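Participant: In the part that follows, the structures are each spelled out as structure tokens.
Every read-out reported here was derived from the displayed coordinates using simple, explicitly stated rules and does not represent laboratory data. Worth saying up front: this structure is predicted, and the values here are computed from it rather than measured.
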Structure 1
């Protein structure tokens, strides 16, 4: 097929979007769609190669897989090897064990499936997984297995049959993705079937499903609209967007329009994409993708916090340098190896696939074996002297799957007041409702410790990732809206007089899901019922994944909270009439010279937190004991 520099320019747009999104530049809130643009490009290029070989009567599965191996695996395996060495020095045993599992899955082209199976609200923060980005490679590699087999079956038929089959597959995949994105969003995001249409869209272009346009005006318009759709996706979408689903149409159709317009002839946008800097970034885009994420994660591990702007810019420069070296020293030589001595220079004959497959198999076995060793050895704890992590209690008291509903549980799974009562019942005492997400549930151990001293009964009404805001639809939490709608009926039917609201407020604001107007309306609706409301502010959240590991490796019992105080002020403004309690004051010492507060994470009695932000039993008890007088004392403004 003819080389198209504009496609390398489009690759540059894709990788820069992803890179700036992962670097946490808020302007690029939808930069993750760069992966979807990559999918369309990949489908187009693979479709073009397969069609060209089929038309010449030389399509071969062995040749196809040899070319894919040379294109993808050398740089990937080099990055995995280097990342593994860094992990051995930087990761704790617990983190290394998880890394080893992901390493084996990545090597076996199944990391997307593993991330789907391991997903959960209490899983370690995804952004601290050095191999998280390989999910997209898993999707592509699985496509490379399925697609050529389908083509092999279709070779005896006319191209119109090919197009019809691909259209049907794309339609089914898109419909599946739309149906999954609400009720099973993790599956919609990670797995091939709901993503297949994005790759097939590119293949359809290669197979001529859309006729080329001879009109310069039509090409210019199509290319401009396509570029606009991609840019709108980058700047307008966010992590709160239900994705992929319908939203994925924007970047994917945008990429398809740009590719098709360039296939038909030159355009102004196409010329911009063929500028030498854009083409060069496109050439190194694959290396940049596979190297950027582990380097970002390890930089944050080393610092124990998010990077400053200056540090981020330095890191981006380092990523660019590593990517250039990876492209020049690994990608190019392996993609175009010199012929054996005495033969003409050029690509090594593909008539020796057995040798390529054998070497690939040994490399895969080696990396997968390292992953297996890391898993079976529990992360090689012998690397560190006196490393003895302790179990931190607290989560076992959340009443998961009953009074704390998981993502896939419907509201009907909540078992009722009597089953979710905290402490012993008190006759003729009013009832207080603890309402919110897991950052409400983590107060349960502390409330249980003081329940008998409080002049009211307490009932737990909590759900994963579901803030206490009526009528709020939260991406990836399909049952949240209905769960919260039932609160008013629950309050009225049971004569509840006090509501304690808590959530990880900053998380919802980061994803643009926290609708402050709806929060204000929720509070007003409760106040109008004569309900006394206590709002618990944002508790600290940290970059570490395990507090013991932080104290062991950083030699400090303090850590920077990544939340700051930004979440509290808008919540206070939206909850006028409620009693607001700033819980971070009990752990953190805000420094006006620093953007983030430095917080204590333990004392002589134990750790305050059990993971990156949820209170342990000790921390929950400490904070509730500190605020119990506020909880106990009636507020005259509520007429009690």
Structure 2
């Protein structure tokens, strides 16, 4: 009965909508609609009047929400206008395209408001070829050869409008720019030459990192995406194209080793905007794939470059002089905040055929006796990875677990790992079949700038060691010339905790055993918690607030359906409102600010 009462009230609220004067007359009514959202039922009910508004057109929809955002005064007007004018039309398109009472409506509620989430994926079996016979595994050598090095960089977020001397303590998501609405204001915290924790990376910091990367004389480098800075309310196609092109040129000029990149969710505009091939829209992102196809060809070759153009940014390329294939997948088609994924009532298990492409390339590698490293931007166990595609990826991993010898991601801006199991109901070292290694970020917004160096066995192509290299932003010399040094050595730090033999790789079983140590050894766990931000933005994490238990659960969840991140909806939002800067970015990981943040803030301002 309560549901139908809300449904009647919400529908009547917008029954008077007219195209003329809709913004001025009805922004307060939209505020009432948002205020009513307190659970899944009320969220689904709210989609009905929002759908009415969407049918009045993209401009009416976006302008109304811009007015609502301005009334709430929780973001600067340029942020409200820029973000909602970019993302509003996508949401309106979704609402016009679906039955809001169906499953897609539930998922849209989850993406926009944090309600109606489901940990249960749709049943689907990925078509997988049967193995012809046992995969021939390289034997573990009695005496290992000297390892070679591979460097992993991620989430550079270069702000090419970073201005030395500008305000570093501003009211926006990122600072250190000459924003028009701040002209003439006195500077309280001048931006320094090599960066600030409230700002994305200046070019100088990116160049410094690339020079440090090159000093390791790595066999190759992997880059797991996110070039573009966090001023997502201002980005344009021209700017993003220029940013991608410029960083490709900088990597080429400063790094002599081959580079194998992946596309990040920020590497488009609007942010996270990757429409499916089945979507009828003029806002396609083929320009992103065209740009990176041309920019990456020097490293990945012409065949893989053509795949980037035609497989929605994914490709497979063989590392020169190695029995190793790099399989780069565009994970944005599995991303909860890619709002283009909610414009159809028809369930689509494999958007743009990325999973099918993975199977094709893995089978080819298996047939050829090659090993594969999978690289991508968003880790499969994260709360912002859709449970469906995460589950289907896991099916592929289970089938090709002997071929896939490494998996590498970014996105969270943190130094993390996620373990895959053959049986998630029995999480043991014996059942650990894979691990996703997550690289910290260059951008100082999430801690000290950092990257990883892997020691790789030349016979098995497995990981022998990991060193995290960082530049301490608190060092007095940082603003003159950042010093890049070893922050910690995983083998030296973690090996003794689990009794790691000197000749053993850092296997999935090793990482599981480490989580067992974390459960009982709080000193070891707190060291990991410090490592997350490279000591630059450490947040308390204990059993008192269940943070430690959740963290260890998430370490054991390379399927998003198994993580312990419960979307708290309104309850979490009420606690978190008015949290800004780096703390808010910690909440939404690499987004900084997005449409979910705007809606949370508006609702929070009314419900408290």
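Participant: With helix-only ellipticity at 222 nm (-39500 (n - 2.57) for each DSSP H run of 4 or more, over all residues; to 500) derived from the coordinates and found to be -12500, which of 1, 2 does the value describe?
Facilitator: Here the read-out was taken from 2.
Participant: Work out which structure the value -0.66, -0.82, -1.12 belongs to, where log10 I(q)/I(0) by the Debye sum over Cα atoms at q = 0.08, 0.09, 0.11 Å⁻¹ was derived from one of 1, 2.
Facilitator: On the way: 1: -0.66, -0.82, -1.12; 2: -0.54, -0.70, -1.06.
Structure 1 accounts for this read-out.
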